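Some structures to go through are shown next.
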Structure 1
């Protein structure tokens, strides 16, 4: 029954992101993680259990006939992490049950519940979590059926709405603007900074085939890491003012609280070249001085403008949620039909065995003497009749079950 489906979850909507780690299985990977999950499953009488930890949510999806109340939930998470206080569990854990548990699963798979609506990474994370739980022997037919339907529903949403269109991350928007500049693949790219943001930038540069890159950073090791991935060169930030190879695009993002690209330095980096240069400043506060933009011919792409565009794009995606929810409602109805059908199939599984057993008992026990008194032809005819009736008796309830479902 649907009421036996449950989800216990902690998400970016109920707590700070840095607190979510308190609700995941602590300090366990591989076989140790499996052992912890098996113990949870055994301790709390769960028929099936699926575990999905991500950076902005943790999901415990399980199937059980046991009552799941506040006492159960507190005990469950104190087993997960003994340091958790009951008040924190009560405030930050959300419990979905029955139809609402399936609805939440479908919404999560379609990224409606994501921090960034429309991102597809969550579907991969759900599938990875399910596969790991399945391989560990933690799940069964109930969760399999739910996940199969959730994946189909999510794919339908991604294919038939625009929920995943229009980039919403600052980095992806910056790269989108860069691509619009139509720079050749061998364009000279000067990257200043090798932190997390430019790490993401590097992934996009690799994706789109830009490899003529020079990376400058205070930590030469970090610069080398990015340059190696790009097939480029790395330098300490202190050598930036001596760089004379020129550039077509400059991407700047450092932790400096004051602009490091001043007019004098920019002039040295341009090295007498003419024509418009692309300058992408992803720093907060800006690392490119306003005077540079005013004094030189640049296509300036800065974080404030990108953030404004990101908000507009995110608003666009949220409008698509209405369409997505309509699609998910249909898939939820389909799931409930499929689930009822599956329940009937399970219940009917023993029907053929039971009917066959009745036939065998009738022939070998109940009417044994009568059968022995028949000649071979008559006995053969009776057995054929009984076999025919066996097949028909099996088919009648099966057909009725399908009509009911």
Structure 2
């Protein structure tokens, strides 16, 4: 069995290649923006709870807008929706840059703009997730999802450390300026997509939202995959704890803080390079559960160590597990879901994959404010491990789900 990244989607599909390149460039800039927001809030408040509010400002609007968008995302031109939302995101990121440079409005203004940015992401994210299964099928679909996650992990590998260095040298505002600039690449990638979308059965509106929720609830592989992702992110998401742990253990230097997310990305990139082992697995549901357990266990152990090399190594192992878990989750959900429901189920997947981590960051920040960053990380890892075990026991359809290999 080939173990390295399956590059066939990039070689064979010009439209996917252009979309992937635009997403990769924009995702790299997005890491600068994410680092900048966390550092800006922490630098001006030195409050774990305030950093946790970034998760609240991100998670709640994303959930609400993703659910609202699911009322019509299967009934509109998703390409046009994505283009318009991405253009609006460029304007919002430019406003965040102004706040960072001038301190106009301070932390409240930054959090408000984060909420607007997240609202737009709640609309565009599900639409974006429908593009890959529309372009690829079978093993090519799993390979395309792995390539998407590879681009995300490469951005995580290079972005936070570079953002930490840029912040130390020139200030946090330049990180957001760079994020604004790289958003243009996403527009270029989206512009290459075919126009139009086949109409879905039914009509847009609240009933469409309810139909999507009902489909997810009555389909065990989809339900189990979404719950497994939520268990990992709601209980064990570590990012909001990084500034706190950096201050508690490692001197609070921004260049060290940037290494934490980079360590997760090192593991993620390594797993992505070896993603042939994951994308050709016939039982992605079982792999998802195993990787979720590894994620929880390694982060729990990271909360108990005071050694920087060991801490970074555990984060790298967690990042590797997360990469294969994301690919496996996407493979299960996008394989099971019929085209008529793909936009609505992608909205739920987007909530689990994007809002889940943000709400997990809120939970982590509040627990750390009441205890410590280390305690919050250890407790979160243990809780996620138990939750993953319960999902594995109660959802046999996820454990036994099999994919059908695509013909070469």
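Quick one: helix-only ellipticity at 222 nm (-39500 (n - 2.57) for each DSSP H run of 4 or more, over all residues; to 500) came out at -17500 when computed from one of 1, 2, so which one is it? It would help to have the intermediate numbers written out before the result.
Numbers: 1: -17500; 2: -27000.
Corresponding structure: 1.
1, 2: which one has mean count of other Cβ atoms within 10 Å over residues 14-21, as calculated, at 17.5?
Details: 1: 13.1; 2: 17.5.
The value was obtained from structure 2.
Please compute relative contact order in percent (Cα under 8 Å, 6 or more apart) for structures 1, 2 and give me the label with the greatest value. List each step's numbers first, then the result.
Values: 1: 13; 2: 29.
Biggest value here belongs to 2.
Please state which of the structures 1, 2 yields 0.8 when distance in nm of label points 7 Å out along Cα→Cβ at positions 30 and 326 is computed from it.
Corresponding structure: 2.
Quick check on the output: 0.94 is Rg/Rh (Cα atoms, Kirkwood Rh), derived from one of 1, 2. Which one produced it?
Values: 1: 1.20; 2: 0.94.
Label of the originating structure: 2.
The numbers here are math on the coordinates, done by the rules we state, and not lab data. Remember, predicted model here, so these are calculated numbers, not experimental data. Cβ atoms are built from the backbone, for glycine too; each structure is taken alone.
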